[in-house]
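Readers should treat all values here as calculations from the given coordinates under stated rules, not as data from a laboratory. Please read all numbers here as calculations on a predicted model, not as lab measurements.
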Structure I
Amino acid sequence: MTVEALIKKACAVLDEAGVENSRNEARWIFESVFENGREKLIFGLKEEASSSLSDEFLLKVSERAGGRPLQYVLGSWDFYGLTFSVGEGVLTPRPETELLVDFALDYLKDKESPIVLDLCAGSGCVGLTVAANVPKASVFLLEKSDKALAYLSENKNQLKCRNAELICGDLFNGFEFFDIPKPDLILSNPPYIISSEISSLQKEVLHEPLMALDGGKDGFDFYRAIAEKWLPYCKGAIAVECGEGQASQIENYFSSDCFNVYSVKDFNGIERVVCGYVGKERE
């Protein structure tokens, strides 16, 4: 089968499954399987494709058609100009989460040797991106899931983030449970989906780990824990990602410790990140 015929077959499979942007997704999967895949798609459409690689390619296309997230199929995804390994066990990096990094890099630009804490670190896309962009920072990444920690460790090594330290632990234990310095900045993209709403999520999202999605009965379990057990030990600022309609309640949770709390909208106009600054008396 030629490369051109293989791509057409893949597109047909994805189209039938209702996958949007099927041609681009077919091309991305092809490039992840075939050596020099991009060149083959430009200059080698009439060439015969390797049968063994064609089988691997079509298997991945079938997985994608079955609802497996494209990021998992590819095995990696770009975030803030860096490439992260991802798969079952971690959330897939999303564009709106880059708002957390925007806030962090702006806040840290004039800080000397800051301490940064990434709670519910997952693949490490937030904390490791900060570590890679702010070499003078010491970044501690807290994660409970063994599967996520494996990706976190792999990504730390790939990005050569020597200023990042991985911690296996439960956010609900609180700051005092861990032997880490008080942070100048807390970042988190915690689970925030209401438990009863998880079953109605898109099938791609349901492939992601429940632990990284379930925010409890009202979706605020993790934010309450952060406000009660972590924020009182913060010396500078905090920024957390949240779901639609959650920002105002999180602002209320943070208001007792922060003198300035506000939210940042994503590209869809949703209040996606809640930011706050704590008083100088803690420095």
Structure II
Amino acid sequence: MTSGPSLADSCPTMQRIHPSAIVHPTARIAGDAVIGPYCVVGPDVTIGARTRLLNHVVVTELVEIGSDNQIHPFAVIGGEPQDRKFQGEPTRCAIGDHNVIREHVTIHRGTGNGGGITRIGSHNLVMVGVHIAHDCDLGDHLTLANQAMLAGHVRIEDGATISGGVGIHHYATVGTCAFVGGLARIAKDVPPFMIVEGNPAEVRGPNRIAMERRGYAEEDIDAIKECYKRLFRDNGAPMIDKMAALRTDFPECGPVRRLCDFLTAMAEGIHGRSHELSRLDDKRSLRLESIAEAEVE
């Protein structure tokens, strides 16, 4: 005698959530997502199609994870910000599609005065032990190697690589197709298309490999090589004059414009960090007041 189909057979979601997992009733799990053994999924969490939480993964609350992600054991996604100004306000974490998040990664939600959300794009590889703090904004096709540490409000643009053990200062920006060498201390913005290494970190050369992988034309890559020589190797003229000359010599080159615009914003920022101009806490207010007083005097 054969028995009829079981409840698990008729409900794909029940097949794919391990019995030892704890899933809050308000969590929204795609029918073909996989929640492995001993995972914990908290309230107001969304997990998209074909995303896999392998085992012992914690997704705390107010987190949206897209499709086709793979999250490895002991990762904690959506933890509360490590920020003294955080008062428990409802903030979020949003992760895109096709990301691989390896063991012991920690990704925190945003803060109320920092925009309220931590964003991670798609097609990223986040290796073992990486920390991504509150209000960070990460693009697509990134590689973050083991034990990289991102402070709050860090921005990383598409195609960048952060090597192992790198520490990035809050509000710093890493430009597109940049490469940050291992154990570097990043206290100011990293220009796009450049290799940065050392402590203090310095520009060491153009990142030709990343530009090739991202499909830039050979003439654009050659133009960036020329930018490196003029901006970071040649002495003499002020940086602003060098950039003006590059804009004139390469008027139709998008990467050259992007690099020059980035360096201009960096110079106009605070301590070489353009994004810090958006800072809303007391330190930022005091900084603006001191600038206003100086202008009056």
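If you rank structures I, II by Kirkwood radius over Cα pairs in Å, which sits at the top with the largest value? The partial results should precede the final answer.
Details: I: 20.2; II: 20.8.
Checked I, II; max of Kirkwood radius over Cα pairs in Å sits with II.
Name the one structure among I, II that helix-only ellipticity at 222 nm (-39500 (n - 2.57) for each DSSP H run of 4 or more, over all residues; to 500) of -6500 was derived from. Clearly, the read-out refers to II.
Out of I, II, which one gives 6.7 for mean projected area of the Cα convex hull in nm², for residues 153-232 alone as computed from the coordinates? Please report the intermediate quantities before stating the final value.
Values: I: 6.7; II: 4.7.
Label of the originating structure: I.
The greatest value of relative contact order in percent (Cα under 8 Å, 6 or more apart) among structures I, II is that of I.
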